[in-house]
Each structure stands twice: as structure tokens, then as C-alpha cells.
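Structures given as C-alpha cells follow.
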Structure P
Amino acid sequence: MNIVLKRMFFVLLIPFYLMGQNTNVSKVATTSAAFLEIPVGAAAVGMGGAFVGVANDASAIYWNVGGISRIGKYDLHLSSMAWIGNTRFNFVGLVLPIGESGALGFSFSGLSMADMAVRTVEKPEGTGEFFSAGAVSFGISYARNLTDRFSLGLTFKSIQENIWHMTAQGFAVDAGTYFKTDLFGGMVIGASISNFGSALKLKGRDTRSFIRIDQTKKGSNDRIPTNIELDSWGLPLTFRLGLSTVAIKNDIYKLKVNIDAIHPNNDYESINIGGELSFLDIFSLRGGYNALFLKDREGGLSLGVGVNSTLLFSNTKFQFDYAYRNFGRLRNVHMFSLEFKF
């Protein structure tokens, strides 16, 4: 590894050291836009969320954008799942190779839920009104192979959360690196920083009210407009370092093993581990465990399957993936993904 690559990896590892100086406070529930932490892609979820060192499909826009320049084909990724609390999460990612210049990526993620009745203390059964809540993010990515082994990528994304008449907006940047070594049959080292950006603050007409400044004086104006000032909340900044290698490979099957170390700004550190056993590059079995060593975690086991095929009369490769993730006392989730490479 030359001196330039060493320096880049050193810079990426600095945040792990700095944030690790205070490990006694988890800071759970102190950030906004929590939907940005929902994992993307059934293949990655099935391997326990250990995907930073894999990053071999369009879901890498989420996990490690530095990997998208290694795909080498047009890649469309669609995934959907029923998330916790009767919500639904969807992700769409598109990667476009642009020759030696690298690759472009475009992404959309959204969290939605059914409309809910407006209830008040005076009308606990409902006022007859309904409100909705949700969150969306749009991103544009660029990655390039700096050498035949090393890649670097960036994602710029807009973020919006809303509830009834209130909206919070912001921007963030993701960065990722991908490095293929000669160790253990070509082990890949990946690192990523996600959601480095502006704090979010809700704004809208629901904080507007009217008051009388002096209640002791009759005839004074009781319609003085005021706005409740809300706090700003930072984004869920996350640092990941991942390793991935092919442990066993022959003409029939291949075993890939992965491990990711995660350091968020709103929780304790943890580790994800996972693996994939594929047969003839057609059928895959996956398994993994999320959030190892995380205090007070819920569940952790992940399982998944995948099927690859080539569409008739076309060179388009089609992949269907399914993943199950256990969340303990919370609702277990099932994710489905479709991948088209052409």
C-alpha cells in the first residue's frame, strides 16, 4: 500500500478514535432523521448488515459508496420492507458506469405510514381530522477507481422529515473507500462515513399561536402572533469499517465471510458479522448477526436467500433476494429486493 493510500485510511480512522473517547454515554434518541439508519438491500440485511467490505451492488450507495465504481455495469436496485411500528421503508438505487471516469449513482429512500386520527384531550376519540408523517431522502453519488485496487466515493443527499403541517429539511454527505488487498485470497477493506451534515429543525404552522401579552389589561390585543422555537437535532453520524473475503471457492460453491465494526454518534459501538454460501453463482444462502456486543440490543439474528438468473433474449442479470431480521420484543422484519444488472 503506497503512502497516499495509507494517509487516506488514517484520515478515515481518526473519527473512530475521537468518538471512542466517551463510551459511558450512549446518546440514544438524540439525533434526527432516524430513517437514515434503516439498512438497505436484502442481501446485506441477510448477512447481518456486514456489507461495507462487499459493496458489490447498487445498495452500496448506502453502505459504502466507494464500491459502486467496481460494479462495471448499469445496476438498478429496488427494495422494500414493512418496518417497525407499522411503517414501510423503500429504497431505489441506480448506478451508471461512465467509463474510466468512474460511476454515477442516484438514490431514493422513504419511510411512510398510514394516516392517523387527530386526537386531543377534549376529543380523545378523534376530531375528525387525520394527519400523516414520513421522511424521504434523495442522493447523487460519484465514485472512481484511483488505482486497480483502491476506490473512493461521495454521496450528496437532501433529507426531509414531515409530520402534519411541520417539516424539517437538511443536507448530508456520505464518503466511502474500497481497497482490495493480496491477503487471504483478496480480502477487501472498506470504510465509510454516513450522514455528515446539517442539523434538522421542524418548522411550520403547528408552532404558531396567538397570545395576550398583558392579561391584566382589558381591551388589550389577544391576537399577538407567536411561534414556539424548537431545538435543532443532529443527524445520525455513523462510521463503519468492514472486512470481506472469500474463505472457500471451487467450481460448485463459494463461501464469503464479512465483518463490520460500527461506531455511531447516538449509541455504543457494535460489530456485525455475516456470510454467504453461493452455489454455481445462482443460489445463495446467507446468515449473520447484528449489533454484537451492543448494550441493550433487541434481537440480532439475520437470515436470507438469493436467486440469480439471466433474462431470456437479454444480457440482463436478474437477482431476487429475501432477508429476515429478528428484533426481539419488537416486530421482526422481512425485506425483499430486486436487482437488475445490464
Structure Q
Amino acid sequence: MTPLRVMVVDDSVTVRKRIVEVLSAQPDFSVVAEAANGQEAIETCQRLRPDAITLDMMMPVMTGLAATEYIMAYCPTPILVVSSSFNRGELFKTYDALAAGALDVLEKPDAEGDGLAWERQLVSTLRLVARIKVITHPRGRLPHLQDRARVGPGQLPLPNLARADCRLVAIGASTGGPGALVEILNALPRDFALPLLVVLHISPAFGGAFADWLQGLSNFSVTFAKDGEPLPRPGTCRVVMAPPDRHLVVSEGRMRLSAEPERHSCRPSVDVLFESVARELGSASAACLLTGMGRDGAAGLLAIRRAGGLTLVQDESTSVVFGMPREAIALGAAGEVLRLDQIAPVLARLSPH
């Protein structure tokens, strides 16, 4: 088997050499280049076309975010962000990179942590990332996402899915999810009047500021759910996210948080949310399963469809990873398979306004 060709990008010589040593010890990896800043990363990527890149965010000359935006626009390559940035501003840059096309994020090694566990996680994550066929992001910069012309329902060949009884929309996403969520929220009309419950797979170490980041890029209130909080009622749009490392469940008119075991190695799990929505709201619900790796969400989406709810799945052409949507389609859970730019107009038709 031909080894996966990897470029390692980090301004810290110590961290860079650590990553190189770990990957070089694996027979299925070949480190073909190193770079100390984003500009070097771009130039080397264009010249060598590696199979994958590990990329730091905070670097001199050019940041990891700027490099991600350029690479995903002009020489798309699977990118694994390896970062130790946990303050609010630096976390926002990590989310920006994920929305611009980076596939996953991993903490840098901790001198006091379990080094072998980190090495195993680096290797396993990079193996998955390197095999993803990434899509081009010609508008990699997030301000361009905000400036996109909104697409009205009348401009697309959309199914006639309008219904008057929808009380809530549940959304699940994983790899590629940050960018997809931004696009959907920005395309919804400002008077959209249904609550949105969202589960996104993201490492707990990096997820703490995601709701604030998403609110800054949308027209709606975005918060993390609080245990026991009443379920938002139709009338205004509020986006409520499952917090890092907690399942979000709808029960008896309230949102509940749970530390129950992972589902499909995920907590929060899309399946857990969707199944609770099916039980609680049945035909008065709608759900969207977006881009992502694995199969989380497929069974829960089927439960919503069987309960009479509307079920939408992102199509392959616009998914960064078609794993979760593919599993839902295979189960018969998808009421409609739509391009990403079709999803918001369909949701808009469900709004009571």
C-alpha cells in the first residue's frame, strides 16, 4: 500500500518534530515536508500536493486560518488542525478554519498528559482525515459566506413540503458541519419563527465558545442548552446547541442534558436528540441531517420519519463527508435529499410567519 504523504506545519520546532517522529514511525505515513508558517505551507502544498496536512493555527507570517482558506480554495487538501489555542479569539479562528474546509481539530500534546494516548489519537484521526475526498471552497473566507446572496424558495425546484403544524427543527452535523450551519442560518429569513436544536460533533476541548461564534455569524440567538430549560416555543427563532460532552434530550416540554454513554462514539449524539424529538413531538417536528463522518443520526432520523415528521438529508455533492447522510438514505430515513443551498428555503416554508 502506498503511504499517505503528509505535510506537517507548525512554527514550534519542538511540536513539529514530535508530530514528524510519530508519523514517521507508522508504515502507512510518509512525511514529505515541514513548514513553519502558513505561507510556506501554501507554497509547499502547491508544489508537492500532499495527501494530508497537520496545521497549527497561530503562526508568524501567515496564520493557519489564512493558509486554510487559500489551500481549500486553490489546492484542496485534507487538513487536520493541531492547536493549543483555547482563548476565545483563537478558538474563533479554529472555528473559522473548520468552516473554511479544515476537517477536524486535535489538541497539541500536553507535557503532563498521556503521550501515548495522544500519539494514537493523532495517527487514527489523520488516517481518517487523509482518506476524505475534500471539496473545493472557492469562498473560503467567512465574510464571503455572510455576503452570499440569499436564495429564495421561488428560485429553486423545491418539493412542496410546507406544513402548518411544525413546532421545532432538529439539526445534526459532524465533519463539515460548521460551514454548513453558517450557510443555513444565513439563508433563513430574519422572521423565521421556529426553534432550532443542534447537535454538532466537536472536541470538548474546542467546543466551549462555538455557540458565541455561530451567533456572531447569524441573525439569531445561539446558546448552549441548559438542563431543565423549557423547550423554546414557535414564534421566534432561537438556536439551541447541545453543549460539549453532553447529550441533548427533549422530554416533557423541557430540554435535558445527559452524561449517558456515548452513542457511535459520540457525546452529544445526533441519534439521542432525534429519537427524543420523535417521541416528544412526532409529526410536529422536522429534522435535517447534514455532512459528517460515520452513522450517527441515521436511526434517529428514521424515528422522526416514522413518527410523521419531515426529514431532510444533505446531498453528496455539497457534503464535505457523505457518511452520515448516506447511512440515513440507506435506512430509508430521508424524506428529501437536498443540496445545502436548498435546505434553508425548505425550512422557511415551515415557519408560521
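Among the shown structures P, Q, from which was the value 20 of relative contact order in percent (Cα under 8 Å, 6 or more apart) calculated? Before the final figure, lay out each step's value.
Numbers: P: 20; Q: 14.
Attributed to the structure labelled P.
Kindly point out which one of P, Q the value 10.0 was derived from, the read-out being mean count of other Cβ atoms within 10 Å over residues 221-228. Don't skip to the answer; put the middle values down first.
On the way: P: 10.0; Q: 16.2.
Here the read-out was taken from P.
For helix-only ellipticity at 222 nm (-39500 (n - 2.57) for each DSSP H run of 4 or more, over all residues; to 500), the calculated result is -11000, so let me know which of P, Q that is. It traces back to Q. Here FRET efficiency 1/(1 + (r/R0)^6) of positions 117 and 277 (r between Cβ atoms, R0 = 35 Å, to 0.05) has been calculated and equals 0.50, so which of P, Q was it run on? Source structure for this number: Q. Given 20.6 as the derived value for mean count of other Cβ atoms within 10 Å over residues 253-260, which of the supplied structures P, Q does it correspond to? Structure P accounts for this read-out.
Taken together, the values in this text are just the output of simple stated rules run on the coordinates, not laboratory data. Just so you know, these numbers come straight off a predicted model, no measurement behind them. Cβ atoms are built from the backbone, for glycine too; each structure is taken alone.
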